[in-house]
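Enquirer: Quick heads-up: structures coming right below.
The numbers here are math on the coordinates, done by the rules we state, and not lab data. Being a predicted model, the structure only gives us computed values, none of them experimental. Cβ atoms are built from the backbone, for glycine too; each structure is taken alone.
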Structure I
Amino acid sequence: MAGSETARMSAPTIQVRALTTHAEFAEAVRLQKEIWGFREVELLPVRLFVVATKVGGQAFGAFDGEKMIAFCLAIPGLKPGGKTYLHSHMLGVLPEYRNFGVGRMLKLAQREEALSRGIQLIEWTFDPLEIKNAYFNIERLGAIVRRYVLNQYGTTTSHLHGGLPTDRCIAEWYIARPEVESLLAGKPRQQPLVQARITVPAAIARLRQEDPKQARAIQSSVSEQFQKYFDQGLAVIGFERTEEFGAYLLGIWE
């Protein structure tokens, strides 16, 4: 990428703000098509953005000038016992704006607004085979994982899902905890006491396109391991990434 283009797309030129108008919501719907390639039936409609922002949810957009280049949507949730939280249902960034910290900017905006209302937990699902995303969620944001859902959304039309079942980890982001504040401030994480590891080969992205059968076998193995360790009371408390693999680090979370 040319230096001038890199400068144009650097993080300081990008602004994050709450989405409030029907036109902005419609643009977020359009971005879903461009980012994921969903068919119409799988898109989150404008009506959902409208309702979410009126009942305690969140909708944020990231803008390069007047151009919306990313968005996120969260809806309010209620835990047993009446504890409120936010479920961050969707976050997407245009491909040419990835690796510029846009996802982090959106998550920090979610966190700041949630804390202003006394909300201390944000959850979302993510694909355990997406090791770059896993590293970001766990090591950059400080989320932990204790739950795994098989085929959460069914098989979708998105090219990003590669025709595989949509197995998902559930990230729990306790946004007011000291360890989260420390990570967000750039301080190194205290080394966790690791009792188990689940590895995902870095080649999984290529295998999804070139060898779906092998990709499905890897997904099945990963699913079995997550369910086994979660049944033992372990949680994902760290993540390692190399050129060859990503590794979920499991231990006791307190």
Structure II
Amino acid sequence: MTTNVRNQSLNKAILVVDAVADGHRHLKGICDHLNLPKSTVHRILYGLIEARYIRDVKGIGLVLGTKMIQLGNRAQRDMPLKEIAHGYLCELAELTNDTVHLGIKDRDEIFYLDKVPGNRAIQLRSQIGDRLPLAGTGVGKALMIDMPKMEWKRLIDKEKHLDTDLMITRMEKYAKHDYTFDLEDNEELVRCVAVPIRNKYGNIIAAISVTSIKPYMSDARMIELIETITIYSKKISEKLN
């Protein structure tokens, strides 16, 4: 088997795993979603089930297998950032009463590495492991701060609901002061303040945010939170370095 063919087979297997992770529970649904022949998907699924990457659960269908859970746990253990930051996130959530997120950049998306709920009687839809466009979230914009302006524009333009000129103006201000706001950019009523986490070389490696709904997040309070979140961002940076 040539390298090209091996790569194609691997790519198709990854697509099948992603399809199952996205909720496609049956062979036909995966075939339709990926536009692949039934025989190809069936062969890939057989191999993935044998290797315990996929399970076929009676009454439910195809789900991620135990091997994926093991790999996920190992990946978390191999990423010290979450372990180092978690205690500080808990302190910040307790101090502010609001939900705290930790996110990292994954291509053009933010990946939520950790979340600590606040003490208020509200539930935010975000979950650990979620991915969202960088330009549509406070944490994502904090991860964008050091990017060139043309990259800001590219990422903002991808989100059709955002006003590019307005967002560029905001990003210029954020970049000067090393913080960002989410002013209901991604979800109605949801606001957050985010600050990047930098390594010892000054590079942004992650970001943290405090998130709540508008009644608890007045403009004045958001400004007040910048200093508090920055303190916790620096605490995490110091531990990492």
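Enquirer: Tell me which of I, II gives 145 when you compute volume of the Cα convex hull per residue in Å³. Walk me through the intermediate numbers first.
Expert: Values: I: 145; II: 170.
Comparing all candidates, it corresponds to I.
Enquirer: Who wins on mean count of other Cβ atoms within 10 Å over residues 190-197 among I, II, i.e. which is largest?
Expert: II
Enquirer: Figure out for me which of the structures I, II the number -16000 belongs to, where helix-only ellipticity at 222 nm (-39500 (n - 2.57) for each DSSP H run of 4 or more, over all residues; to 500) was derived from the coordinates.
Expert: It must be structure II, since only it matches.
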